[in-house]
Structure I
């Protein structure tokens with residue numbers, strides 16, 4: 001689906017979508033338990049993949065809508081699925097579910113679309129093998145399709161921290177229901193650390209204890225997933241909020257603002273987008289108690305940002321850099337090349353097509369805003385929800401009309417994204 005966006009001014013009040021990261025973890029945590037109700041979940045292509053996995057392991061999922069998901073879990077003992085699990089485009093599902101499937105007595109096969117089958121899972125599979133489970137790639141390259149199972153046991157495992165924090169999340173969630181628990185030693189620096197913070201925060205809500213050690217994490221075994229009152233409320237998603245903040249900062253009307261609801265504080269590292277935009281000259285204000293962000297338009301200046309802990313913000317920051325004066329330097333971004341697509345290269349390519357001056361290095365992206373005038377053209381969304389949404393923000397200020405291919409991929413994390421922009425006043429046309 002092609003999306004055409006013309007230069008627009010926006011204003012108004014909009015609600016942030018629920019967090020994809022929290023929703024994934026809450027669905028699987030509920031599966032590990034006996035029964036739970038998840039309120040305000042994000043229902044998207046990715047989270048539906050996690051729902052299907054919980055059902056495949058013997059759980060029952062009912063009342064799936066924007067208000068609630070009711071889950072009767074498999075109580076820490078996942079059954080062997082009767083069929084292959086298709087995780088579609090969801091790397092989060094694949095990794096979190098891989099460790100869960102490894103607890104089963106039999107074997108579980110996980111696969112997905114072409115993008116997912118190109119992403120690395122090798123370190124997690126090696127960890128599963130170390131813990132006396134079975135974990136292997138059918139192509140022996142660390143990529144899906146993958147096979148897991150043979151009743152993973154607790155123990156001690158060493159794993160890199162600079163490829164994906166989801167490996168650690170997967171092992172912590174599974175380790176809690178093993179007999180002996182799992183101790184994780186990190187052999188490299190942990191990247192995307194706030195995502196592990198999210199996991200630990202959510203596990204605490206389900207009465208699961210995780211200990212931080214001098215060199216990693218440890219989760220005691222023999223625990224049970226239990227919610228005190230049986231309900232878990234999903235907070236707003238700051239990865240998605242980043243696009244709304246950026247839209248307000250670059251395209252709000254001169255005498256009005258964009259107000260974003262549902263922005264309550266949490267462990268999400270991507271809440272750093274507030275300080276990033278402020279550091280660039282944006283006048284963002286955050287009412288923590290009300291969970292509201294107010295964003296007027298502002299003249300932005302280039303900045304230097306390390307995205308080691310916030311990889312999902314790279315597309316947003318790159319777009320802001322193309323609109324700001326001066327250079328914006330995005331550092332420590334090598335791991336951002338291993339997402340749904342190589343997001344470093346994708347943003348460099350598409351912003352260049354729109355007229356941006358870009359210097360791309362392996363672990364650094366420099367956007368020369370002072371040498372950039374964005375002009376509407378046809379750009380490729382790379383079948384990646386974050387690339388599509390970031391380019392849509394660029395389109396709000398580009399001269400003329402911008403057409404973005406693959407607009408349907410926003411369904412992965414922010415299904416109502418284009419509807420939200422239209423509500424705020426953006427000029428958007430959809431072409432099937």
Structure II
């Protein structure tokens with residue numbers, strides 16, 4: 001399963017308000033709002049002189065107005081002047097964001113790395129810069145560099161956020177280090193709870209599938225179908241995970257839930273649900289799906305699909321409905337043996353006239369492997385209908401074929417002739 005990409009360049013664009021907030025926000029207030037980290041970084045002495053501030057404010061205005069070429073020139077000029085470490089770090093940072101806007105990402109990374117090396121921003125600004133660098137590395141598919149930066153960043157955090165855990169999980173997953181990714185994605189989902197995003201579940205699912213941990217995948221998918229019940233792909237994946245665990249009925253139940261919810265509408269998928277129903281010894285359910293699909297036009301009433309429907313109705317012992325399918329299928333194929341099959345089905349239900357009609361129709365259509373058998377069925381059915389002379393004629397015709405049919409037909413003929421004689425004697429008296 002493809003590992004979803006969760007980090008994109010749009011995460012790295014910094015609004016003007018955020019840039020200026022790094023300059024204007026009181027240091028004490030920022031520190032009070034942050035939870036106490038396990039490893040404490042001392043707040044640096046943040047001071048921007050009046051001249052540097054005015055120049056910095058002007059170049060950030062150019063950035064906010066999307067005048068990137070002008071902003072690029074302005075920031076280069078800004079960095080050429082005399083600056084303290086904090087002023088220079090702020091310049092390097094905005095320089096990086098301008099370069100990103102110009103799609104010069106490699107150069108931007110170097111500027112951000114320089115910003116972090118200066119170690120002069122406020123705690124919040126410094127840590128945000130580290131995280132932005134980790135995101136940039138990931139966007140460039142430099143997964144190990146992203147991991148290393150995130151590990152350094154997390155040293156200063158009391159606890160990773162769900163987003164931090166997701167980034168680590170994706171980095172490891174993209175390197176196919178799925179077992180190392182697993183605790184990160186699991187922690188993210190547990191920590192976020194109902195706020196967990198769909199893409200996070202997709203990442204967790206991909207990792208479980210890669211590890212062939214289908215039982216865990218089933219657990220994830222049950223949550224996914226509960227939260228996004230209108231997405232057929234999750235029901236299909238749930239069914240597939242159950243199949244991997246040899247839980248065939250559960251696999252069918254997942255697809256039936258999707259079918260009953262109106263999500264399964266395409267012919268191949270409808271046929272899959274029908275076949276799975278038949279495989280799990282639910283032929284009536286399979287036949288209903290096929291019949292309804294043909295009636296609505298979602299399933300083509302071609303030879304292959306009609307044969308499948310015939311098999312389903314027959315297995316469900318719905319012989320009348322099976323006979324109706326044969327009536328549609330036989331003219332399409334020109335196979336008299338299909339009508340012979342209908343005659344046998346009607347005989348099993350003691351539908352004698354329909355047996356006669358089907359057997360005669362088979363002989364008329366042709367392509368019957370055992371025409372003697374057709375005459376034998378006509379003879380038996382006619383006898384049950386009290387049509388004794390027609391029955392005798394049929395048995396006589398049956399004797400024109402193979403030895404076994406001839407033997408059976410003679411026995412039946414003697415029996416019928418006895419009944420005819422008995423009927424004539426009664427008529428005389």
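So Kirkwood radius over Cα pairs in Å, for residues 56-175 alone, computed for just one structure, reads 14.4; which one of I, II is that? Can you show the working numbers first?
Numbers: I: 14.4; II: 15.0.
Only one of I, II returns 14.4 for Kirkwood radius over Cα pairs in Å, for residues 56-175 alone, namely I.
136, 42, 32 is what came out when Cα extents along the principal axes in Å was calculated for one structure; which of I, II is it?
Values: I: 60, 45, 42; II: 136, 42, 32.
Matching structure: II.
Consider the structures I, II: one of them gives 8 for relative contact order in percent (Cα under 8 Å, 6 or more apart) as calculated from the coordinates. Say which. It would help to have the intermediate numbers written out before the result.
Numbers: I: 19; II: 8.
Going label by label, the one that fits is II.
Given a value of -24000 for helix-only ellipticity at 222 nm (-39500 (n - 2.57) for each DSSP H run of 4 or more, over all residues; to 500), point me to the structure among I, II it was derived from.
II
For Rg/Rh (Cα atoms, Kirkwood Rh), for residues 240-375 alone, find whichever of I, II sits highest and give me its label. Could you put the intermediate results ahead of the total?
Numbers: I: 0.96; II: 1.07.
Checked I, II; max of Rg/Rh (Cα atoms, Kirkwood Rh), for residues 240-375 alone sits with II.
Given 6.4 as the derived value for distance in nm of label points 7 Å out along Cα→Cβ at positions 216 and 336, which of the supplied structures I, II does it correspond to?
Numbers: I: 2.9; II: 6.4.
Label of the source structure: II.
Read the figures in this text as sums done on the coordinates, not as results from a lab. The structure displayed is predicted, hence computed values, not measured ones. Cβ atoms are built from the backbone, for glycine too; each structure is taken alone.
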